[in-house]
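Multiple structures follow.
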Structure 1
Amino acid sequence: MLHENINNKNIILIDSTLRDGEQAPGVSFSREEKFEIAMMLSDAGIDEIEAGIPAMGDDEVHFLKKLSSSGCRSRIIAWCRAHMTDLELAAESGVSDVHISFPVSDRHLKIQGKSRAWAIDNLSIIAGKASEMFDRVYVGAQDATRCDFGFLQTFVEEAEKSRVSRVRIADTVGSSSPSEIYEMIRSLVSVLSSTIIEFHGHNDFGMATANAVSAIEAGAAAVSATVCGIGERAGNTPLEEIALWLALKKPGSTIMKTEALKKICEKVSEASGIPIPVNKAIVGEKAFVHESGIHVHGQIIDFLAYQAFNPELVGSSESFIIGKHSGRASIKKVLESMGINVTDLEAVRILKSVRKHFEARIKNTLSEKDLISLVENCSINVNRRPAS
């Protein structure tokens with residue numbers, strides 16, 4: 001089968017921050033913010049940007065038109081419903097590619113007043129017309145993971161007959177598990193010869209990244225994601241997580257410059273007003289901070305002892321802090337970074353003072369000022385051994 005083994009193939013990364021990400025409750029990017037985010041993504045090597053919904057109005061059409069003519073190196077996609085009016089607005093916006101979303105589950109067909117017959121009949125009609133208007137036509141199977149599988153397979157096969165470049169399998173409410181996604185994608189890939197499968201995951205059960213990984217391992221050749229995973233409800237597959245996983249686990253499968261991820265995430269956080277959790281994988285403030293004495297000792301010897309990868313790969317760096325679980329190596333390392341060298345015996349004395357400090361159940365780490373105060377209380381002159 002064509003896509004059975006994709007370990008050495010490129011995976012297309014589609015960023016949907018400006019479309020699905022902006023649908024997060026309370027988020028509204030300005031046109032300037034959207035443009036800056038798009039250019040940062042393009043400079044970082046994202047393959048495609050799902051940049052907006054033309055049917056939302058003139059402002060969206062004007063933005064898409066500006067981005068499409070900006071020299072942006074990524075392909076620009078407009079997201080449309082299965083309506084000709086949406087396609088006409090997308091064409092007016094000047095984008096080269098269009099994504100057309102079809103409801104496929106009985107639940108979503110019912111709430112939109114549609115039927116399975118409508119989906120199949122209109123797929124060929126609308127995709128055919130779209131192919132005359134755009135360079136590439138992509139089709140989305142909305143709520144695919146709650147769709148009758150026999151019908152989903154028919155829909156995917158009809159999409160290929162209609163010469164659709166790619167079909168998006170959307171886990172619209174994030175209800176599937178990695179094993180379920182693997183079996184579904186593997187089965188769909190096996191009946192296709194030219195059209196590729198894209199996975200679009202939501203994070204309602206906290207499995208969006210795991211599901212995206214399973215989809216890729218099953219043969220999906222494209223994944224859509226959002227920066228920091230922002231989006232409706234619990235959000236989407238986080239771009240930074242899947243991009244770094246591809247870069248490290250499947251070398252050569254993506255051209256994303258992972259070292260740009262931290263700055264992109266910080267920009268999206270600022271523009272969206274959604275803080276980045278301090279323990280957020282890849283880009284969290286404390287993702288590479290070490291306190292435990294055992295961990296710090298290991299890190300001093302081997303910087304991958306308690307880290308899966310070099311923080312510099314995502315534009316970050318490791319650091320050590322003093323807390324309840326610190327050890328002698330932590331004390332010496334942190335003080336050394338402050339330009340102060342102490343002996344092993346002095347470090348033991350300081351450590352006793354640190355642990356006594358935390359017996360008061362202070363739920364924090366020590367600031368430099370607090371640490372120096374504890375050192376001085378141990379009758380150690382902090383100025384006598386400046387680091388060279």
Structure 2
Amino acid sequence: MRYRKLGKTNEEVSILGFGCMRFPQIDGKIDEKEATNMIRHAVDNGVNYIDTAYIYHDGESEAFVGRALSEGYREKVKLATKLPTWLVKNREDMDKYLNEQLERLQTSYIDFYLVHNLNVETYETIKGYGLFEFLDKIKKEKLVKHIGFSFHDTIGLYKEIIDDYDWDFTQIQYNYIDEDYQAGTEGLLYAASKDLGIVIMEPLRGGALVNNLSKGIKDIIENSEVKKTPAEWAFKFLYNKKEIGVVLSGMSTMEQVVDNLKIADTQGVENSITVDEKDTLEKLRDEFKSKIKVNCTGCKYCIPCPVNVSIPNCFELLNNASMFDNVSVSKEIYNNILVKEESDASRCVECGKCETKCPQHIKIREVLKEVENTFKV
């Protein structure tokens with residue numbers, strides 16, 4: 001296993017981190033025997049960063065991880081979990097959830113504690129509840145070692161959050177097709193300039209960069225001068241960047257654990273990408289992006305919508321369905337989340353207010369009709 005210093009934390013962390021939100025399951029519950037074997041095999045082979053959260057596996061992940069790290073394994077790892085921001089209703093809730101997490105995880109302290117999923121809706125609210133006072137307190141009391149946040153929003157807000165507090169590290173979605181998405185490369189470099197440790201999530205875009213690949217993507221990989229698997233290409237892109245400390249992988253099988261351990265060893269050298277490798281990655285990125293349906297940057301100028309249509313989310317699902325040749329996944333999210341929240345495209349009353357605010361001059365009303373026609377049941 002290869003290790004890197006995680007920014008100002010000065011912690012030596014494995015470049016491969018174990019993400020605990022996609023464990024194997026039996027009848028909708030974590031397969032504890034197999035998942036325990038997977039975690040312990042990873043740790044025995046050098047993985048020392050374990051990442052979970054309050055809500056993973058319907059709230060079962062933390063308690064399971066606590067059990068899996070018994071028998072001496074807790075002492076071998078850096079443990080990360082996250083404050084569920086959307087559940088916090090006051091300052092006291094922050095202490096309540098942290099205490100519950102410590103109990104679930106069977107530990108007296110957490111190495112890396114993140115404020116989970118900060119975005120424009122959650123950030124100002126939780127900050128108003130006394131977030132920074134809470135973070136100062138739990139660090140002073142040594143309940144946590146390092147304070148960070150995970151992020152899903154635009155680059156402007158990302159920089160604002162970084163500048164608001166003396167964070168130790170940050171966690172962002174990043175991969176070779178998301179260089180301009182959310183925090184993106186600009187955010188990666190900004191965080192690094194502040195000496196923040198950088199943890200990467202979604203290196204494979206939830207499996208979309210390795211599963212059900214189109215003929216065009218397969219042809220690029222097969223015709224490349226350098227032979228790598230789809231997963232190797234994705235991890236190589238990330239491991240090459242010296243700013244990145246840990247790349248999280250939500251592993252679901254022992255085969256994935258073994259494969260990712262091998263990739264970390266063979267592809268994990270920073271600043272090692274060759275001209276041929278760079279060329280192949282650019283071709284892969286361009287092929288995926290050539291299938292983008294709507295040129296939405298996610299700036300969110302179009303919202304709030306008068307009738308609550310979640311325009312950026314509608315467009316993201318439409319683009320994902322096209323880019324990854326998988327309508328069914330986006331359709332399920334659309335109907336199980338947006339329709340139930342009454343923020344789906346069918347709510348549009350064609351007032352046109354959103355189009356007057358769109359910097360990309362997207363014909364939003366027309367595209368929303370395509371979204372509805374694509375995903376409606």
message: Among 1, 2, considering only distance in nm of label points 7 Å out along Cα→Cβ at positions 68 and 324, which has the greatest calculated value?
response: 1
- prompt: One of 1, 2 was used to compute Kirkwood radius over Cα pairs in Å, for residues 156-219 alone, and the answer was 11.8. Which one was it?
  reply: 1
field: Source structure (of 1, 2) for distance in nm of label points 7 Å out along Cα→Cβ at positions 308 and 348, computed value 3.9
entry: 1
field: Among 1, 2, structure where Cα extents along the principal axes in Å as derived comes to 58, 55, 46
entry: 2
- prompt: Of structures 1, 2, which gives 2.3 when distance in nm of label points 7 Å out along Cα→Cβ at positions 84 and 252 is computed from the coordinates?
  reply: 2
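Bear in mind that the values in this text are calculations on the coordinates, not laboratory data. Just so we're clear, the structure is a prediction, and the values are computed from it rather than from any experiment. Cβ atoms are built from the backbone, for glycine too; each structure is taken alone.
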